[in-house]
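For reference, the structures are reproduced in the following blocks.
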Structure P
Amino acid sequence: MKTEEKIESIIAPIIDEMGYEIVRVMLMGQARPTLQIMIDNKNGKPIIVDDCVKVSKAIEEPLDLNIDIEYVLEVSSPGVDRPLTKIEHFEKFVGFEAKIDTLTAVEERKRFKGKLLSVKGDKIEIETDGNNYTVSFDNVLKSKLVLTDELLKSYQQQIEEN
């Protein structure tokens, strides 16, 4: 089991019970790595600093007891141009622009930037350069939303509603 997977298995139940979801767990750096935990609210409200502080305090001890590396803990929101790390994220943001890098080529391409058209099962359909491509979720190396006026407007609406 990779270190990030082990960390996620330790903290996921705690974070879930608090009403948040893990967007991404990433260990970055060598000598004293930064452990970045991105969280989002299950209820759709934007993440604020207090949310990050609460989660940080709740997971600090379980991590210290179960992870035998030194690290700097960073709990943050995914931001507006968030990474898409779960199939549910792609479903939630159908209609918005995204970047997808794949592990293996899809129709001779490994990079896609365009509008997310649909998600069916584990298949993500994206329009890039006037063509539609279907990418299997298990072929996604990394993906994130592209910061656009439409995305900013949607995010602003979300803030106003909550």
Structure Q
Amino acid sequence: MQGKPEVIDYLNFLLGGELAARDQYFIHSEMYNEWHFGKLYDRIHHEMEDETLHAQAIIRRIMMLDGTPNMTVNAINIGDTVPDMLRKDLDLEYAVQQHLKDGISLCEKHHDYVTRDMLVAQLEDTEEDHAHWLEQQLRLIDMMGLPNYLQSQMGEGSDAGGHNAG
């Protein structure tokens, strides 16, 4: 099926953002694992997997529209403390939300409702799951104080695949 070039180009733009989110979450999850913040590792590793699925859906849609996926990853922002990492991840999610909203409008303009629905599902995941959870964590740090928050996040990550053994 031949897609509109403007939609395919925008999907490639979104793909770069999803790949960046995946990579940023991947690095942050491994940092949490190294620091023995197992609960943060588990959650952020899960987010990395979600971003991978978002990227996969976009890749498949681009190919269905007879486009070629562009695997160029957007810039990532790695934090150096837990609050900094959470803030950088939240900033990324806010940017992704806006880009998805713009993509939804573009799809409506071109009457591509299948792509639109895919982007709406990703927007719901981004707003209701990813961004909301990050906002909650930053609020907890403010309420509990950083030392108490960090203590609550300690433990072995369940998905660490043996990294924590020893």
- line: Note: distance in nm of label points 7 Å out along Cα→Cβ at positions 30 and 78 at 3.2, derived from one of structures P, Q, originates from structure P
- request: Can you spot which of P, Q the value 0.6 was calculated from, given it is distance in nm of label points 7 Å out along Cα→Cβ at positions 14 and 62?
  value: P
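Of the structures labelled P, Q, which one yields 0.65 when FRET efficiency 1/(1 + (r/R0)^6) of positions 134 and 150 (r between Cβ atoms, R0 = 25 Å, to 0.05) is computed from its coordinates? Please report the intermediate quantities before stating the final value.
Values: P: 0.65; Q: 0.95.
For FRET efficiency 1/(1 + (r/R0)^6) of positions 134 and 150 (r between Cβ atoms, R0 = 25 Å, to 0.05), the value 0.65 is produced by structure P.
Which structure, out of P, Q, was Rg and Dmax of the Cα atoms in Å calculated from, if the result is 17.3, 56? Each step should come with its number before you reach the end.
Working: P: 17.0, 52; Q: 17.3, 56.
Computed on structure Q.
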- line: When relative contact order in percent (Cα under 8 Å, 6 or more apart) is calculated for structures P, Q, the one with the largest value is Q
Highest-scoring label, criterion being distance in nm of label points 7 Å out along Cα→Cβ at positions 22 and 54, among P, Q: P
- prompt: To which of P, Q does the computed value -10000 (helix-only ellipticity at 222 nm (-39500 (n - 2.57) for each DSSP H run of 4 or more, over all residues; to 500)) belong?
  reply: P
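Mean count of other Cβ atoms within 10 Å over residues 6-13 was computed and gave 18.8; which structure, P, Q, did it come from? Before the final figure, lay out the partial values.
Values: P: 16.2; Q: 18.8.
Clearly, the read-out refers to Q.
Values quoted throughout were computed directly from the atomic coordinates according to the rules given, and no laboratory measurement underlies them. Quick caveat: nothing in here was measured; it's all calculated off a predicted structure. Cβ atoms are built from the backbone, for glycine too; each structure is taken alone.
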